[in-house]
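Right after this note come the structures.
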Structure I
Amino acid sequence: MAETEAALRTLAHNVRAARTRAGLSLDELGRRAQVSKGALVALEKAQGNPNFATLVRLADTLGVSVSALMEGRTEGRVRVASADDLTPLWTGPEGGEARLMLTTSGPAPVEVWRWKLEPGEEYPSHPHQAGVVETVSVTAGRMTLVVDGAEHPVEAGQTATFDGDAAHTYRGAGDRTCHLIMTVHLPPGPGSPT
C-alpha cells in the first residue's frame, strides 16, 4: 500500500510541476486534456486513481512522456527495469496488459513499453500530439494494427511504425497471445535542439 501512496505522491508532484511549467491553470489543463477539474484537484492532492487514458491525455497536453509524470528522480548511468516489478498501466478484459518499462532521457525521449494482447482483445488510442512516432515489434503471436481505420497485420518477427497523431488501435489476432514491444518516440521538448 505504501508503494502505491508513494507513486501517487510522485504523480501529483510531477503533474503539478508540469502544469506550472506550462503556465496552465487547473481549468485550462482540464479543458485541453478533457479531464474534469475535480479529478485534477484530486490528482494533484495524491488522491484518486487516474486511468491509463487520462494519464496519456495529460502527458500529451503537457508535452511530456507518461513516465515523466510517474517517475521519481533517476539515479546512475544505467537503469535496468524488470517487467515483474512494474504495475501494468492498462489491463484488458481478457488478461492483456501494458507496462511502461522506462523512458530514455534527452531532448527527444523514447518510451519503451511491453504489451500482451489476448486474441481479439484491443486497446484503442486517441491521436497523440504532432511529432509522436510509435513502433510495434511483435515478439510472439500476431496483432492487427489499425491506423486511421486501415488494418495492418503484424506478425512475430515484424516491426511496424506510424505517426501517432492518428487514431490507432492495437488488437490481438490469431489464436495465441501476442507479445510486443512498443516504443513511443516523443518530439523534442521546447528549447531542445532539433
Structure II
Amino acid sequence: MTATPRALARLVAEIRACRICADILEPNPVLQVSHTARLLIASQAPGLRVHQTGLTFNDASGDRLRDWMGVDRATFYDVRRVSITGMAFCFPGYDENGSDLPPPKICAQHWRTRLMDALPSQQVTLLVGSYAQTWHLGDRVKSNMTETVKAWREYRPRFIPLPHPSWRNNGWLKKNPWFEAELVPYLRRSVRRALSF
C-alpha cells in the first residue's frame, strides 16, 4: 500500500539520516523520490562524484543514461516526475582494482521493501545493472545481466532492464549493438509516456 506524501517524506528523512554502514564507509545517503513520479530509476549505488555532490547520477554515467532515455538534466532531476534510488544509498568505496565495490546488502535488506511500498505505483521502472534486476525481477531474472537485458521484452511495460551506463561497459555496448538499435528506442518511447502527465 502506498504511503501518504507525509509518510514518504518521513521515510526519506530516516534514510538520509541512516548510519547503518558507518563502520565500513562514510555515510552520505543519496536518493531522489517523490509521491508524484511515475518513472523510477532503480540503480546500483552512488559513485564517488555522486557521494561528493549529493546529486544522483551526477557523472559521465548519468550523461550516458540521460542520452539513452532521451531526456535532459532538468527533466532527469525533476523530482516530481522521476524517482531515483539505488540498491544502496551511499558510495561503497573501491576494490583493489579501482572498481566500485558492490552495494552493501544490508542497505537493501533494511530499506528497500519499505521504500518500494511507500512509493506510488510506477508506470515504468528502469533496472540499471544486475543488482537492481535481481531484486526487482526475482526468479524472472536470467543467468546474467546480458541475458536479462536481452530478454527485455519479457518484462515490459513495467520493467526495462539496462546495463550500467559506466564507461567500463563500452566493450559490452560494442559486442551488443542490438541494445542501442532495439532497446534504446523502446526505452525513449516508454520514458516519454511515463513523463507525460
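Side notes on the structure shown:
- Given 0.6 for distance in nm of label points 7 Å out along Cα→Cβ at positions 83 and 99, calculated: source structure among I, II: I
- Value 2.6, calculated as distance in nm of label points 7 Å out along Cα→Cβ at positions 11 and 131, assigned to which of I, II: I
- Structure responsible for 21.5, with mean count of other Cβ atoms within 10 Å over residues 43-50 calculated and labels I, II on offer: II
- Test item: mean count of other Cβ atoms within 10 Å over residues 35-42 calculated as 15.8, pick one of I, II: I
- Read-out percent of Cα pairs over 21 Å apart, computed value 53, structure in I, II: I
- Entry that produces 26 once relative contact order in percent (Cα under 8 Å, 6 or more apart) is calculated, selected from I, II: II
Taken together, the values in this text are just the output of simple stated rules run on the coordinates, not laboratory data. These numbers come from a predicted model, not from an experiment. Cβ atoms are built from the backbone, for glycine too; each structure is taken alone.
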